[in-house]
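Pasting the structures here.
Every read-out reported here was derived from the displayed coordinates using simple, explicitly stated rules and does not represent laboratory data. All values derive from a computational prediction rather than experimental measurement. Cβ atoms are built from the backbone, for glycine too; each structure is taken alone.
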Structure P
Amino acid sequence: MSRLTVRGIYSTALVKLLQDEGFTIVNPTRSQAERFGITLRGEADAELIDSSADRSCVEVRGLREVVESVLAVLQKSFNDLIILRSELSEDLMRARVGFPNEAKLRLDELRSTVAYTVPYHHYCRAGGEGLSSMVSIAEDLVEKGVVPAEEMSRSFREQVCKISPRMGSLVKIIHVKPNGRRLVLGPGKTVWRGEGKARIMRRIAGFGVYDGLGVKKSPGDYAVTEVSKLQPWIKTSYYSISGELKGRYYNISTPISLYPDHIHYFDLEVDIVVKPNSEPEVIDADALEKAVQENRISEDLKKKALRIAEEVVSKQP
């Protein structure tokens with residue numbers, strides 16, 4: 001069977017998954033050798049490593065047929081998987097894969113069959129070095145017998161549910177398109193916070209037209225973005241310098257990651273726009289269909305995105 005090397009914050013869960021699917025893991029890290037009894041070394045047919053561009057992504061690269069086999073397993077295992085980009089060069093292939101939060105929770109389950117795993121392990125690992133260190137410390141305390149696993153899991157879950165930016169802190173919004181394009185909005189200022197919730201205000205510079213709304217953009221305008229942890233949409237309201245509402249924009253996405261200094265999600269293309277005194281309008285459904293046709297997202301994820309869009313239209317939260 002094909003030989004793989006696996007590295008990065010998702011490695012334990014991915015080794016478990018790929019071994020179960022018949023792949024041979026080579027060149028193990030120390031923890032992989034201890035957890036799985038892997039000793040084989042040598043040239044790999046492909047490797048999976050963390051993406052340097054985004055901690056919610058991994059890169060799969062190597063022989064084309066092996067990379068394609070790995071991608072097929074990942075798509076089968078994670079309904080919300082997003083294949084952001086793939087490049088071919090003769091017999092070689094490189095692909096970047098995004099793990100939205102439902103996939104991260106499934107990865108948590110896989111990892112927990114091998115070692116003690118705190119709730120939201122991969123959610124926190126993807127959130128930056130601070131949260132990642134918190135995970136390592138918590139799991140180490142359990143593995144050393146200092147804290148019972150059940151007690152740590154309860155406490156850790158409570159802490160993660162409370163994570164949100166501090167009042168007045170600056171926050172970036174990281175918006176990843178299915179084609180791999182990564183947009184960073186802001187930073188904006190946190191003007192309200194709750195447990196797992198926040199409102200971020202951004203000042204608008206320059207002229208133009210608000211995408212989707214077709215409303216003129218003017219210097220002094222501002223946008224207020226409302227987010228809730230793991231909510232599958234993000235709402236942005238645009239105002240003039242005098243506070244007059246110019247329109248609202250609901251972006252349908254994978255469940256949102258809300259961290260102390262940034263917000264992260266994978267965009268699912270379809271959006272809802274609401275102009276003042278107008279009915280809500282669903283836009284860009286064709287772009288969502290295109291993402292399915294290009295094999296970037298699954299048919300199930302498309303249907304889910306459209307269902308969420310319908311709910312947002314009916315409720316306009």
Structure Q
Amino acid sequence: MRLSFCLYACLLLHCAITTAATPSVQTDDIARFWSTYDAVLAEPDGAQRVALVRQHYIEPGSAGLHALMKVRNYTAVEYADAMLAWPRFWASVRPLTANAQQASAMLERDLAAFRRLYPALRPASITYAVGVLRTGGTTLGNQVLIGAEMALGDASVDVSELPEPLRSRLRVFYDSTPGANNAQNNLHEYVHTQQRETTGSLAQYAVREGVAEYIAERISGRRPALPLYTYGPLHESDIRARFIVEMDGNDLDNWLYNSARNPFGVSDVGYYAGYRIAQEYMRQQPDEQAAIARMIELDYTDPATVRAFIEASGWLQQR
């Protein structure tokens with residue numbers, strides 16, 4: 001009897017460990033979005049369309065959807081308006097959003113690799129929900145929030161109805177086939193759930209993003225197929241020179257979360273600068289695991305700490 005009890009206890013412990021190690025991926029909001037979308041298109045009354053979004057998509061939605069809406073300030077009115085305004089866009093992206101679970105198939109393996117690199121890894125949930133084109137991935141606390149209409153896209157997505165500069169920015173984005181790079185995107189955002197948030201200078205934001213890019217590439221073996229990674233190596237001295245001038249300021253317009261309408265002619269070059277800083281820092285470290293921990297646990301809220309990290313990388317001094 002004691003042997004049976006011990007065996008039962010061991011099985012319970014194994015199940016608990018397995019459950020804790022298995023990432024939670026929520027995709028139910030996607031199906032709710034499309035059933036709501038069909039109902040909205042069939043409804044002639046504007047107020048009723050908004051009510052349908054609220055009652056059938058938002059209110060029964062997951063905690064992740066509600067977090068996504070909070071972080072990106074989505075509203076029921078905005079959803080209803082976008083559903084009517086961009087029929088070709090929604091028709092083209094609809095079949096791609098069905099790939100959420102398939103796109104996350106390698107997540108358990110990738111997180112196991114992440115945990116080997118960083119044993120202090122904390123669990124986080126992942127939610128795929130449909131937004132209104134303001135993020136392919138973001139976080140709130142221990143929640144990874146993936147905008148399925150962006151993250152699962154490819155070159156077939158029709159952006160012709162979208163206003164500028166959104167249309168041009170998303171044409172470049174979808175042409176990079178983000179859906180094929182979903183493993184890296186999930187990891188990038190998962191890294192953010194382990195980091196401190198930041199507000200402040202370009203340097204603070206760029207390093208935080210660059211560390212997430214570096215670690216996601218280290219685990220997945222991939223980087224986004226975006227122009228910034230083609231442009232960067234060819235213009236690194238120019239990027240570095242401008243970064244040195246602007247890094248302590250709070251203006252991100254030339255560097256992050258932007259369109260190509262900036263001095264570089266390429267969006268999000270700040271990701272490249274931050275990635276190169278992290279890469280050069282890691283080249284000098286004899287203990288990869290300890291260095292990864294230092295990067296993740298860096299106090300991104302402290303400009304002096306971030307500046308010391310940048311200086312330690314040696315990237316600013318390269319010519």
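If you rank structures P, Q by mean count of other Cβ atoms within 10 Å over residues 149-156, which sits at the top with the largest value? Let's see the in-between values first.
Values: P: 14.8; Q: 20.2.
Structure Q gives the largest value of mean count of other Cβ atoms within 10 Å over residues 149-156 among P, Q.
To test your reading of the models, identify which of P, Q gives -10000 for helix-only ellipticity at 222 nm (-39500 (n - 2.57) for each DSSP H run of 4 or more, over all residues; to 500) when calculated. Before the final figure, lay out the partial values.
Values: P: -10000; Q: -17000.
Answer by label: P.
From which structure (P, Q) was semi-axes √(5λ) of the Cα gyration tensor in Å, for residues 53-124 alone calculated, if the value obtained is 32, 17, 10?
Values: P: 25, 12, 10; Q: 32, 17, 10.
Traced to structure Q.
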- prompt: Given structures P, Q, which gives the highest value for relative contact order in percent (Cα under 8 Å, 6 or more apart)?
  reply: Q
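Compare Rg/Rh (Cα atoms, Kirkwood Rh), for residues 109-252 alone across structures P, Q and report the one with the greatest value. Walk me through the numbers before you get to the answer.
Values: P: 1.09; Q: 0.97.
Greatest value across P, Q: structure P.
Upon calculation of distance in nm of label points 7 Å out along Cα→Cβ at positions 93 and 205 from the atomic coordinates, which of the structures P, Q produces 4.2?
On the way: P: 4.2; Q: 2.2.
Matching structure: P.
Given 13.9 as the derived value for mean count of other Cβ atoms within 10 Å over residues 29-36, which of the supplied structures P, Q does it correspond to? Can you show the working numbers first?
Working: P: 13.9; Q: 19.4.
Clearly, the read-out refers to P.
Work out which structure the value 16.4 belongs to, where mean count of other Cβ atoms within 10 Å over residues 101-108 was derived from one of P, Q.
Values: P: 21.2; Q: 16.4.
Answer by label: Q.
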